Structure 1
Amino acid sequence: MSNHQHKAITLAITGASGAPYALKLLQELSKHYQKVYLMLSSAARVVLATECGVKVSKSPSVIEQQLSEQLSIEKGKIEAFSSDNWMSPVASGSSAPKQMIVCPCSTGTLSAIANGASDNLIERAADVVMKERGQLILVPRETPFNTIHLENMTRLSQMGVTIMSASPGFYNEPKTIDDLIDFMVARILDHLNIEHSLGHRWGYSGN
């Protein structure tokens with residue numbers, strides 16, 4: 001059993017392109033954490049339907065059921081929250097997990113987090129992790145970046161946030177889109193100190 005199995009982690013999915021990364025990451029996190037606190041922006045639901053053919057309800061309880069069934073995740077592993085549920089565990093430093101990932105992270109969400117907007121639960125949850133000196137990983141998927149995007153990323157990086165642009169490598173000779181997705185998810189898992197088998201590492205044969 002993973003040494004992360006007893007812990008919870010927060011995953012937020014926003015409206016940037018890259019929904020396949022989010023679904024694969026959700027699958028992997030559910031294997032290593034007792035609970036995955038999940039939040040989806042309204043734009044994320046549109047992108048999930050467009051890029052993955054996954055139509056997700058606005059109801060948190062239905063989201064939990066839909067994604068558990070579609071991704072073959074054990075029932076009860078996912079706990080979803082609406083964007084205005086200020087009574088959820090992720091909204092308070094006394095109960096929020098110390099680890100959070102926003103994948104994919106839209107540049108709008110990135111800007112709000114960088115400036116402490118906290119206008120919805122995703123932004124508030126990220127603010128909580130930062131103020132509690134936890135681990136926050138943002139996975140933006142945008143190109144090119146303008147100066148505002150870069151300044152926001154620099155500001156967050158200086159505050160200890162990990163900015164992990166969704167830029168898969170090709171040294172592992174990917175054959176499929178799934179290989180590219182696995183590459184990025186593997187890098188996220190590396191930063192969470194989670195062992196995985198999603199492809200071999202640079203300089204290793206994988207044998």
Structure 2
Amino acid sequence: MLFHWNSRNKIQHPEISGKGVTLRPPQKTDYEEWMALRSGSRDYLIPWEPTWPSNGLSRSFYYDRVRRNKIEAREDRGYSYFIFEGQSGHMLGGINLSNIRRRASRSCSMGYWMAEKYSGKGFMKAGVEVLSKFAFSSLNLHRIEAACIPENLASRTVLERVGFEKEGFARRYLKINGRWRDHVLYGLIVDDFREQLAQKSREAIRGNRLGV
């Protein structure tokens with residue numbers, strides 16, 4: 001179901017599915033699974049994220065994040081999700097839209113993380129595709145931005161496979177793991193995303209006709 005945004009009736013924060021994954025807003029009952037997933041991937045994630053606070057895996061820290069996520073969604077400033085494997089229901093990672101701008105911009109930023117044991121299996125690509133469709137179709141946004149440390153080849157590959165275009169380079173753009181790091185800047189606009197979907201549909205129809 002799509003929830004179209006307008007200035008008088010702000011959209012809810014729905015569960016969304018597709019491509020073998022389900023995206024659902026974080027809930028307090030997810031704490032144990034989230035904590036186990038993050039702690040088990042700590043060494044894998046730390047090089048690519050802002051410095052973890054000393055209480056970053058505590059229940060109080062997590063509950064505060066859930067509360068703030070609800071406020072941001074209610075105010076149409078951001079939408080945070082956990083990514084779950086569609087069949088097993090196992091939590092895989094997280095993904096979010098933040099810094100939503102309306103009026104002439106109609107744009108946002110996308111960020112994500114994936115547990116080490118689920119990386120490289122196509123789940124993040126699926127999550128980025130599903131959330132991009134939600135941003136364009138339900139939130140009525142025009143543009144999604146993302147940024148990656150140049151050495152983060154896995155993240156860059158995900159964005160490029162979904163259709164994000166490399167648009168620039170920002171020196172010391174974000175403070176990651178205690179250091180100001182350069183980032184490669186990516187962007188995806190709604191026209192390109194819709195054309196990709198249409199192209200995939202045409203290829204699928206052609207394949208069916210040929211019996212592929």
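Have a look at 1, 2 and say which one yields 3.6 for distance in nm of label points 7 Å out along Cα→Cβ at positions 88 and 144, as calculated. Could you put the intermediate results ahead of the total?
Working: 1: 3.6; 2: 2.4.
Only structure 1 yields this read-out.
Given structures 1, 2, which gives the highest value for distance in nm of label points 7 Å out along Cα→Cβ at positions 48 and 64?
Numbers: 1: 1.4; 2: 2.6.
Checked 1, 2; max of distance in nm of label points 7 Å out along Cα→Cβ at positions 48 and 64 sits with 2.
Just checking, which of 1, 2 has the largest value of FRET efficiency 1/(1 + (r/R0)^6) of positions 56 and 192 (r between Cβ atoms, R0 = 30 Å, to 0.05)? Kindly include the intermediate steps, with their values, before the conclusion.
Working: 1: 0.80; 2: 0.25.
The structure with the largest value is 1.
Kindly point out which one of 1, 2 the value 27, 21, 20 was derived from, the read-out being semi-axes √(5λ) of the Cα gyration tensor in Å.
Values: 1: 24, 21, 18; 2: 27, 21, 20.
Label of the originating structure: 2.
If mean count of other Cβ atoms within 10 Å over residues 32-39 is calculated from each of 1, 2, which structure is the one that comes out at 15.5?
2
Laboratory data are not the source of any read-out in this text; all were calculated from the coordinates shown. Just so it is clear, the model here is predicted, and its values are computed rather than measured. Cβ atoms are built from the backbone, for glycine too; each structure is taken alone.
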